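Enquirer: Scrolling down, you'll hit the structures one after another.
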Structure 1
Amino acid sequence: MSTNKVYGDGPNDIKLKELDTRWDYNDPKYVNGIAESFSIDQCKHSLFGASKVAADIMVQEYGRYFGMATCCLRGGCLTGPSHSGVELHGFLSYLVKCNIEGKTYKVFGYKGKQVRDNIHSEDVAQFIGLFIKSPRSGEVYNLGGGKGNSCSILEAFEICETFSGKKQKFEYIDENRAGDHICYYSDLTKIKDHYPKFAFRNSLESTIKQIIIAQNFRS
């Protein structure tokens, strides 16, 4: 399990356009998102991202050098109803927790329009099962929700409020997190080409609704 943080803040160099509720790519090369061929060099990763790069390359090397069945899954925001998010980890889970409990959610920079793609843990497990049945050697896949399951913080607020019936409390801090992505969603072309049976069972809206139900139960 790798992460999209291996790309560091490199995606921030892509030409962007500002929409009403989100940032998006303004370069036709990235209409489907970030592909596995995107450079991981010459950018700021954070220590977390750098540690993942090291493991990512090592796993690739065992596949390419020794011919072992290995793959790196560069995940987007992996989540689901059992996710226990905290302020800087677990985007949707923590956002929902703040909404349900009436806590103030801190938005760090980029006008709250920074974009993430989200994938349900069930869909992550589904792909792992497909790979185990038909393994490859030294592969890399961006395993996120893609553009269809992407959202900005502002958009996540709106979806959450729709299902919970509660207004989101938030505080805007005009300073972004170091190495943070302004916009990131996975190009799923390669993963769907190699594994055509892979298809999402959980939409973004369904995933958020499940998290809300689980959070209400825990509360």
Structure 2
Amino acid sequence: MKKVVLLSGGLDSTTCLAMALQDTDPAEVLAVNMYYGQKHEREMLSARKIAAFYGVELMELDLSTIFSRSDCSLLKSSNNAIPEGDYASQQKNSPGKPVSTYVPYRNGLMLSAAASIAVSVGAEFIFYGAHADDAAGNAYPDCSPEFTRSINDAIYLGTGGKVSVIAPFIHSPKSAIVREGLKLGVPYELTWSCYNGGDQPCGKCGTCIDRIKAFEANGARDPLVYKF
């Protein structure tokens, strides 16, 4: 049973990879990392280490040209600073709208590309690490259950019923991802979640705060050392 796993190098996708490998030989799993023009390459470096750790093939794609006109604060094309503080605080400035770190339709594009790859390699499933915290308040609309359900239907129809999307955490908070990952022995020390590059995660951006809280909720310590 072949599987494609979207592997960003972060905590969520790495846990998805571990889950995909529970009943499948590593040779049957293809991890796909997509560079989308972000201001650093730390996630990509982590994805390579994680793929090597699990013994799976890693395919790397460059989608940066597609997002080159976006003013999303995560991207090299933008002069906007990456915001600090949790997502709830960020959304107070624009309630019900995506946060400034939303890359326009990135996940839809990645899933569509993964669907084409899946058909080509004979994979039945695409593992996708979106979770409920990212969808809350419409912060990242392409992480919502409604979006995931719709794109799964589109991919299933568009591939002639050959490929489906598996999003095991779509209704769960990040703390549940960490809980599952700790059970599976996920090498979280190899992962990178911070929106900023460098040698250490900043500890101040939304995804750092989200990650720290998820470990704390499980009574566990994040193996990464933060600047702040």
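Enquirer: To test your reading of the models, identify which of 1, 2 gives 23 for relative contact order in percent (Cα under 8 Å, 6 or more apart) when calculated.
Expert: Numbers: 1: 31; 2: 23.
Clearly, the read-out refers to 2.
Enquirer: Right, something else. Please compute FRET efficiency 1/(1 + (r/R0)^6) of positions 115 and 187 (r between Cβ atoms, R0 = 25 Å, to 0.05) for structures 1, 2 and give me the label with the greatest value. Display every interim value, and only then the final one.
Expert: Numbers: 1: 0.95; 2: 0.35.
Largest value of FRET efficiency 1/(1 + (r/R0)^6) of positions 115 and 187 (r between Cβ atoms, R0 = 25 Å, to 0.05): 1.
Enquirer: Between structures 1, 2, where is distance in nm of label points 7 Å out along Cα→Cβ at positions 11 and 59 highest? Don't skip to the end; give the middle numbers.
Expert: Details: 1: 1.7; 2: 2.9.
Of structures 1, 2, the maximum of distance in nm of label points 7 Å out along Cα→Cβ at positions 11 and 59 occurs in 2.
Enquirer: I would also like to ask the following. Assuming 1.1 is distance in nm of label points 7 Å out along Cα→Cβ at positions 43 and 211 as calculated from a single structure, say which of 1, 2 it is.
Expert: Numbers: 1: 2.3; 2: 1.1.
Computing distance in nm of label points 7 Å out along Cα→Cβ at positions 43 and 211 on every structure in 1, 2 gives 1.1 only for 2.
Enquirer: Hey, mean count of other Cβ atoms within 10 Å over residues 27-34 derived from one of 1, 2 reads 21.0; which structure? Please report the intermediate quantities before stating the final value.
Expert: Values: 1: 15.2; 2: 21.0.
Traced to structure 2.
Enquirer: One of 1, 2 was used to compute FRET efficiency 1/(1 + (r/R0)^6) of positions 67 and 163 (r between Cβ atoms, R0 = 30 Å, to 0.05), and the answer was 0.80. Which one was it? Before the final figure, lay out the partial values.
Expert: Numbers: 1: 0.05; 2: 0.80.
For FRET efficiency 1/(1 + (r/R0)^6) of positions 67 and 163 (r between Cβ atoms, R0 = 30 Å, to 0.05), the value 0.80 is produced by structure 2.
Enquirer: Determine which structure produced the value 32 for percent of Cα pairs over 27 Å apart, calculated from the coordinates; the candidates are 1, 2. Walk me through the numbers on the way to the answer.
Expert: Numbers: 1: 32; 2: 28.
Answer for the origin of the read-out: 1.
Enquirer: Looking at structures 1, 2, which one was Rg and Dmax of the Cα atoms in Å, for residues 131-178 alone calculated from, given that it came out as 11.9, 36?
Expert: Derived from the structure labelled 2.
Enquirer: If you rank structures 1, 2 by distance in nm of label points 7 Å out along Cα→Cβ at positions 3 and 19, which sits at the top with the largest value?
Expert: For this comparison of distance in nm of label points 7 Å out along Cα→Cβ at positions 3 and 19, the top structure is 1.
Enquirer: Consider the structures 1, 2: one of them gives 23.0 for mean count of other Cβ atoms within 10 Å over residues 91-98 as calculated from the coordinates. Say which.
Expert: It must be structure 1, since only it matches.
No lab work stands behind these numbers, since they all come straight from the coordinates. Please read all numbers here as calculations on a predicted model, not as lab measurements. Cβ atoms are built from the backbone, for glycine too; each structure is taken alone.
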